[in-house]
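The structures considered in this document are given below.
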Structure 1
Amino acid sequence: MRDPMPVSARTALPLSEVTLRASRSSGPGGQHANVTASRIEAVFDVEASSALSAEQKRRIVARLGPQVTAVAQDARSQAQNRELALERLQARLTEALRVPRPRTPTRPSRASLERREAEKRARSERKRGRQPPAPEG
């Protein structure tokens, strides 16, 4: 992973702000998994970051919380898991910083409203045709 780690078009985090912890991986793997600490957990403390603006911090905390964590235990190698964890952390932070495009309200077209009314009339006619005839009297 490049240092600093890019998280948006104009923002990059120094890897010194990311805490990496290694522990033993869970699941199958035999003797190798029992003795190597290949699971990597990458933790980023949002409030303590000097690379993010106040608005960026607020956005990340609102979406992901004050600490963002990414875990990798897919590979046997600690180095590969470190890269995977940092990539996952980067993806989570990039998504949290993405500003959603504002929704522009739309209205149905006249033709679609007319089609809907015509379908309703046809459906009503069809159901009326299923009813038994009214008694004459």
Structure 2
Amino acid sequence: MRIAIASDHAAFDLKAELGAHITSLGHELIDLGPATSDRVDYPDFGYKLAEAVASGAAERGVALCGSGIGISIAVNRNPALRCALVSEPLSATLAREHNDANCIAMGARLTGSDMAKACVEAFFGGEFLGGRHAGRVDKLSNPPS
């Protein structure tokens, strides 16, 4: 899979660790930045990640900031994205299986490196189950007027 990853300055180190882990799992990595740990604004990188997934340049995304909250909000501004804030492997698995999430977000200040790696593995290993979940996911992309 082609995986896009982006962060803010608070998650710069975790982005580097997860990027190396993702490539070690055999995936192609698209690192959308930042390139340094200098202060940046998470919405800028969340929007870049959302565009990469929405355009098809990447199949899935990993969004990181200090808490994971801000960047997940930015990513979810794009109607083609379903970014789930996860903190352990079960939530990452359920995000794929039940919500057809195409992106996960994590907080570098809240989720350690080993747990983040386990979340990534669970997320990439899961598949959308469809069935009773399909109608609900369709409503996410097609809200009532």
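Each reported figure results from applying straightforward, stated rules to the coordinates on display, with no laboratory input. Owing to the predicted nature of the structure, the values given are computational and were not obtained by experimental measurement. Cβ atoms are built from the backbone, for glycine too; each structure is taken alone.
Of the structures labelled 1, 2, which one yields 0.45 when FRET efficiency 1/(1 + (r/R0)^6) of positions 87 and 103 (r between Cβ atoms, R0 = 30 Å, to 0.05) is computed from its coordinates? Label of the source structure: 1. Taking percent of Cα pairs over 28 Å apart as the criterion, the largest value within structures 1, 2 is that of 1. Set 1, 2, criterion distance in nm of label points 7 Å out along Cα→Cβ at positions 7 and 63: the highest-scoring structure is 2. Can you spot which of 1, 2 the value 5.7 was calculated from, given it is distance in nm of label points 7 Å out along Cα→Cβ at positions 47 and 111? The value was obtained from structure 1. Taking FRET efficiency 1/(1 + (r/R0)^6) of positions 39 and 55 (r between Cβ atoms, R0 = 25 Å, to 0.05) as the criterion, the top structure among 1, 2 is 2, with the largest value.
For which of 1, 2 does distance in nm of label points 7 Å out along Cα→Cβ at positions 71 and 95, calculated from the coordinates, equal 1.1?
Working: 1: 1.7; 2: 1.1.
Label of the source structure: 2.
If we compute distance in nm of label points 7 Å out along Cα→Cβ at positions 23 and 127 for structures 1, 2, which one ends up with the highest value? Checked 1, 2; max of distance in nm of label points 7 Å out along Cα→Cβ at positions 23 and 127 sits with 1.
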